[in-house]
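Listed below are the structures to be examined.
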Structure I
């Protein structure tokens, strides 16, 4: 019953951790979909455009990039359902551009402002554009969600520690007379505590593994129902989460058990009733 109780509590903590990880990955995905368009001047020298493309590609904030020619820009314009200007204009008014997506660490208004200011100073560039309102809203919403999730995670962690501690202390309460009897027949504290501490370590390990197995099953089922969730999977963070769950189960089980054993060893026999 102790193993099942601890496993259940760790499972709920793991579910919250998985939600936090997915929220973090989702925010990162949104940030990395922000695109910056660097429009080139008309009749630019091919060497200058190649140099600009090489410069942008070498920057640490660039995640991916593409060079959009005037013809490709027109093709995409028409694919969006816009009317062809061939009957009105005799040349393509759309400029060539270098479009790039930024890494999530640079997806802030301050960073993007500095980036656009630097690129705008290049003689080959006519204009630099990105969706500033989207970035501002994204920053604000992600910050609010992060704060809420952090508060929930802290409160849940405290509650989990409290519940596991109480569960184990209640289990040890039923062994108080056995502990006292062993002490009365001459057993040392170490002799009494050692097997119980060892069992607590094993119970904590088993509880953590059961909880991890439950989380893995939930992840598998969720990704079968919603395949898009698979793109948010982060093996590193999941590994840290699973290791933390197992370690937490072991440490709390051991600490609560050992503390309860010492407590009953120090109590008088009459107080055990």
Structure II
């Protein structure tokens, strides 16, 4: 069977996108998905995303990690799916869609996608880090020299050593200005450093505000793949109206022989 696919990227986080509204792609073949995400023997991508019909919203996003297993929320993947939905004329400027963690509101203006994240109330302080779940679990740890830091070695050590088989994404952060931070992320499921992680960037912004590194409620976060913005409101101990903002672009399209 020949299946059309599209390739999208959001600040270097890249995804294989399939319009699965007609159920043309089986989502229970982890081996196939992993092979398609392979950068040498397949199409290549940090993950694969199916856009499917949903009774309660404009569409449903089903996200698979590069290892072929269904994953938790992917922020950049969600922003790319919104851009894909607009390309397919499913939406115009605003949307409500379903992801693994529930319904999300979002908007798109040109290549810029603003994704509304779920409210957050639980942030766990560790000895040298902060742990929080922004749709996916994230360990946030500050380092002095982020450019020279061995993200793969240290990220893998923490991901398995502290969080075990289920794991956590591991973010290393350096503050660059009053409301600006640089972050590099080791992603579980990919099991390597990625150029950007949307839920990770969101986690960094909230963690830095929570521990008092910044009082700003709109932060600029630099990743290896580009810059993202995170804005939020804080009411008591609850972070709400959280927005992940940045570019999402179609790179190319083709066909998969399955």
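Nothing in this text is a laboratory measurement; each read-out follows from the coordinates by a stated rule. Keep in mind that this is a model prediction, so the values were computed, not measured. Cβ atoms are built from the backbone, for glycine too; each structure is taken alone.
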FRET efficiency 1/(1 + (r/R0)^6) of positions 142 and 182 (r between Cβ atoms, R0 = 41 Å, to 0.05) - structure with the largest value, from I, II: II
Value 57, calculated as percent of Cα pairs over 29 Å apart, assigned to which of I, II: I
With relative contact order in percent (Cα under 8 Å, 6 or more apart) derived as 22, matching label from I, II: II
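Out of I, II, choose the structure whose coordinates give helix-only ellipticity at 222 nm (-39500 (n - 2.57) for each DSSP H run of 4 or more, over all residues; to 500) equal to -24000 when calculated.
Comparing all candidates, it corresponds to I.
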Which entry (I, II) yields the derived value 2.4 for distance in nm of label points 7 Å out along Cα→Cβ at positions 22 and 70: II
